[in-house]
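Q: These notes open a run of structures that come right after.
Computed from the coordinates by the stated procedures, all read-outs in this text should not be read as laboratory data. All of these numbers come straight from a predicted model, not from anything done at the bench. Cβ atoms are built from the backbone, for glycine too; each structure is taken alone.
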Structure P
Amino acid sequence: MKEYPFSKGLEDVPAAESVLTYIDGQEGKLYYLGIPIEEWAENSTYEEVALSLLLRRLPTKGELKVFDAALRSSRDLPEDVIGFIYDLPPQTHPMSALRSVVSLLESYDEDARRDDLDAKFRIALRLIAKFPTIVAYFDRVRKNLDIVRPNPSLSHAENFLYMLTGKIPTKYEGKVMDVALILHADHEMNASTFASLVVASTLSDMYSAIVAGIGALKGPLHGGANEAVLKMFDEIGSVDNVEKYIEESLAQKKKIMGFGHRVYKAYDPRARILKKFAEELSKESKYYEIAVKVEEYMMKKVAQKGIFPNVDFYSGIVYNALGISTDLFTPIFAISRVAGWAAHVLEYLEDNRIFRPSSIYKGELDKKYIPLDQR
């Protein structure tokens with residue numbers, strides 16, 4: 001049999017070429033289009049980041065104005081789709097609701113039946129606009145609250161918080177959410193992006209590709225990690241229990257959620273930015289105090305091994321401080337990452353080749369079939 005190189009989980013195996021995102025894991029640096037993530041977080045908006053990724057360049061002021069207006073006018077959902085959300089069982093996980101509604105939206109979009117990249121770009125724009133609406137509507141419906149229709153006078157981040165709570169957020173709250181969305185917009189060839197590309201490479205429709213990304217992001221080893229961080233803090237209970245919890249977990253080879261990353265072997269730059277917001281928003285909260293103690297103790301234990309806090313460690317604290325339910329943390333990740341998924345799909349399809357990796361066969365060959373009555 002033919003011999004193949006093998007890397008479990010495709011670790012360090014390139015799957016595509018891209019100009020979108022670069023991660024320097026050794027130095028703890030992240031770049032969108034060659035620009036450091038810190039500059040995007042300080043100077044940009046999620047709307048500009050999303051359009052920059054889709055265009056693979058910085059947009060002009062006019063292009064951004066048109067894109068922003070298109071997003072604002074595309075936020076709401078067809079009434080039948082809203083009815084579908086009302087029919088979902090209230091115990092449905094919000095990621096499952098998002099996955100199902102996005103799949104349904106394909107039936108209402110004529111562009112979904114077209115194969116050209118312009119149509120796929122328009123779908124990407126609509127999905128970026130509608131993801132916050134889907135999540136907010138489902139959250140309110142399951143809580144027996146009236147849905148709050150999108151407010152076109154608000155930015156993407158502000159409008160999401162408004163639809164969730166029914167209250168206009170403060171400028172600071174809107175800024176925090178905007179930065180959180182910027183930080184999660186893309187992250188090179190992660191599991192959900194790869195899932196989207198695999199589906200897109202078959203020349204399936206954009207909706208199917210994005211649904212694949214949602215499905216991959218739902219897993220606790222990917223997007224679900226920030227939910228798991230807060231659950232871990234609840235298990236710890238108080239600052240006094242941190243050292244005991246960590247020692248017992250490490251002895252049992254149990255993962256400390258929010259620590260370590262497949263790519264970063266230094267401090268995740270996104271975590272540094274979110275830590276500042278976590279401190280400003282919830283310095284007196286139990287979660288923040290526990291997080292600081294966990295970080296201090298873990299840095300002593302494992303930093304020399306290249307294990308540091310990742311973006312999930314502080315993002316949940318920030319969302320919690322904004323009054324957001326824990327099981328909405330991963331959908332918020334999707335609200336941001338849909339721009340990255342779509343951008344990678346559009347880029348890959350310009351020079352498409354269907355993904356068809358190999359596997360290493362470990363079984364026997366030339367075995368004899370045993371008739372059923374002899375087994």
Structure Q
Amino acid sequence: MYNEIYMLWLSSMVTVVGSRKLNSILQKFGSARDAFSAKTEELQFIASLSPKAARVLSNNKNLNYIETLLKNMESGGIAYFSREHDRFPELLKEIPDPPVGIFCIGTLPSDNTYKVAIIGSRKCSEYGLMAARKMAKPLAEAGVVIVSGMARGVDSMAHRGALLGGGKTIAVPGCGVDICYPSENKNLREEIIKNGCVISEYPPGVKPTPAYFPARNRIISGLSKGVIVTEAGKKSGTLITVNQAIDQGREVFAIPGNISSKLSEGTNQLIRDGAIPVSDYTDVLFSLGISEDLTKPKTNSKNNLASDEKQVYDSLNFEPVSIDMLMDLTDLDLGRVLYLCAQLEIRGLIRKLPGSRYVKA
């Protein structure tokens with residue numbers, strides 16, 4: 001544990017030189033402690049650092065810097081696990097360019113729990129949101145930890161689905177764990193911390209920048225046995241995570257999408273390229289060899305619908321349906337359709353969209 005202090009110092013330099021260079025420093029010096037003891041010239045020439053980077057590392061090799069960092073972590077409830085620590089995830093150690101260490105708020109699930117990542121576009125359709133929730137909730141109920149990036153869109157819904165399923169979830173932001181990004185996810189972040197954790201290789205106080213997100217994506221896939229892509233366009237940043245998952249030897253799953261939707265071009269292409277098509281959470285469990293606890297009681301409020309409620313529910317799908325269309329499909333009058341939709345929405349079975357349109361939840 002003594003070396004953890006030196007690993008913490010080295011981890012805190014990730015924004016200065018990047019993760020690959022930190023790994024190179026560890027390899028060339030043999031330990032973080034030896035790197036800490038090295039002179040500026042040694043850091044520059046042995047680790048092939050630029051003069052500026054070598055100076056920054058040397059200037060922060062002091063007790064005051066480390067004490068300040070530790071105080072900030074303590075005040076924020078932040079833990080640190082280097083990859084030499086027994087709490088550092090084993091799967092994450094196996095990836096190319098693993099982080100030197102991770103900062104964590106919350107409780108990091110143990111290695112004996114299965115973890116699956118659910119990712120997709122920030123700008124997604126209702127179908128993409130539905131797919132994320134449809135996968136995350138029952139997987140969490142089956143004891144699988146859901147991993148995602150807490151971004152807008154699919155990521156946020158994946159975390160919410162896991163929480164709705166009463167399970168654990170891990171968020172990996174592209175910034176320090178003490179920063180909520182995006183800011184509107186403040187409440188979601190708090191719930192994630194209560195039911196899992198937020199982790200990052202970036203030290204406290206590091207603000208999100210575009211350059212950090214591709215690097216954090218390798219951690220999302222690296223933590224997981226498999227990655228589910230719910231919706232992605234042809235040039236979506238989500239596909240960066242997919243490529244990293246493939247490099248890491250992870251299973252890649254894709255949810256088939258509407259062939260006329262540009263938001264599904266990426267996922268449909270993944271299936272053509274060999275990703276495993278999935279339409280139900282059991283497909284994922286089977287492919288990964290995860291046994292579901294079939295003794296766990298399950299409730300399904302759809303089984304308790306009155307006949308006219310069922311008529312409305314069965315007329316909906318995961319594409320928006322207008323009130324006028326529902327009246328045509330059910331032969332019910334406007335007042336009755338509005339009343340039944342309100343009841344189904346209260347029960348969480350359908351969702352109302354702008355323009356008085358509805359979809360199944």
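Q: For percent of Cα pairs over 17 Å apart, for residues 242-345 alone, find whichever of P, Q sits highest and give me its label.
A: Comparing P, Q by percent of Cα pairs over 17 Å apart, for residues 242-345 alone, the maximum is at Q.
Q: Thinking only about distance in nm of label points 7 Å out along Cα→Cβ at positions 26 and 202, which of P, Q has the largest value?
A: By distance in nm of label points 7 Å out along Cα→Cβ at positions 26 and 202, the leading structure of P, Q is P.
Q: Quick check on the output: -17500 is helix-only ellipticity at 222 nm (-39500 (n - 2.57) for each DSSP H run of 4 or more, over all residues; to 500), derived from one of P, Q. Which one produced it?
A: Source structure for this number: P.
Q: To test your reading of the models, identify which of P, Q gives 2.2 for distance in nm of label points 7 Å out along Cα→Cβ at positions 58 and 82 when calculated.
A: Q
Q: If you don't mind, there's one more thing I want to ask. From which structure (P, Q) was relative contact order in percent (Cα under 8 Å, 6 or more apart) calculated, if the value obtained is 13?
A: Q
Q: With distance in nm of label points 7 Å out along Cα→Cβ at positions 50 and 74 as the yardstick, tell me which of P, Q scores highest.
A: Going through P, Q one by one, distance in nm of label points 7 Å out along Cα→Cβ at positions 50 and 74 peaks for structure Q.
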